[in-house]
1. Thinking of 1, 2, which structure, once distance in nm of label points 7 Å out along Cα→Cβ at positions 10 and 82 is computed, gives back 1.6?
2. Relative contact order in percent (Cα under 8 Å, 6 or more apart) computed as 22: which structure among 1, 2?
3. Given that Rg/Rh (Cα atoms, Kirkwood Rh), derived from a single structure, equals 0.96, which label among 1, 2 identifies that structure?
4. Which one of 1, 2 has helix-only ellipticity at 222 nm (-39500 (n - 2.57) for each DSSP H run of 4 or more, over all residues; to 500), as calculated from the coordinates, equal to -7500?
5. Where does the value 5.2 come from, among 1, 2, when distance in nm of label points 7 Å out along Cα→Cβ at positions 42 and 98 is the thing being computed?
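None of the figures in this text is laboratory data; all of them are computed from the coordinates on show. Here the structure is a predicted model, which means the values were calculated and not measured. Cβ atoms are built from the backbone, for glycine too; each structure is taken alone.
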Structure 1
Amino acid sequence: MNVLRRRGYVARVEFDGRDRVLVGRVLGTRDVVGLHADSVAILEKAFAIALDDCEAACTALGRQAQRSHSGELRLRMSPRTHRIAAMAAEACGMSLNAWTREAMRRTGRLDLGVV
């Protein structure tokens with residue numbers, strides 16, 4: 001996954017082969033914040049402008065730009081996957097919750113570069 005980072009925000013970037021442009025979407029915001037450009041340099045500038053506009057609009061509306069999260073997550077999976085994950089957690093000497101949290105933390109760091 002290709003991403004841009006700025007001021008604590010992350011944007012996923014893809015290449016649109018049909019239109020031959022870079023397309024980005026800011027992740028974790030209340031509103032859809034999209035951007036597109038012909039080059040990485042222009043996309044980075046568009047990202048900065050989009051963040052400024054998003055934050056200004058949210059300030060005017062009296063709300064946060066980034067979505068808040070409760071810290072609770074409900075997962076649905078097959079019983080087989082649940083059993084395998086539970087056994088993997090037990091093999092690591094961890095609760096399933098702690099094991100899942102650690103796996104998600106590691107994956108987020110790898111994919112998004114978020115600490």
Structure 2
Amino acid sequence: MPVTDNLSDTWKKVANDLGLEIVTPYRLVLPDQTEILVDVLVKNFGAKHGMLLVDSFSKIRNHTSAIEDLGYGFSTLSPPSDQDKYDIRIFEEVLSDWGWAGLPDRKPSWLKVSSDDTE
């Protein structure tokens with residue numbers, strides 16, 4: 001199954017607009033040597049090693065525990081349709097929901113703090 005260009009292209013734009021570190025596509029090798037090709041890795045968000053984004057849960061269904069054990073989060077996102085309008089605020093909200101996992105001094109100023117993040 002090919003990586004969805006539309007999802008990748010959208011996240012490339014988001015990364016450029018918000019100063020994110022992404023890898024697209026990203027090849028994850030699990031401890032049992034299984035290789036998973038995911039659409040996008042968003043570094044510094046959601047989990048220690050970032051968020052893996054896929055357009056179909058079937059890509060990771062049998063490997064979610066191993067993915068989490070390796071320090072990744074994951075999310076299934078629908079590729080945007082031609083009718084969807086690009087709104088950076090939606091992505092800021094999604095990223096804020098995932099939470100910052102990078103170095104504290106590199107936390108983006110646009111990132112919203114959720115009540116769960118207060119310590």
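1. Comparing all candidates, it corresponds to 2.
2. 2
3. Among 1, 2, the structure yielding 0.96 for Rg/Rh (Cα atoms, Kirkwood Rh) is 2.
4. This figure was derived from 2.
5. The correct label is 1.
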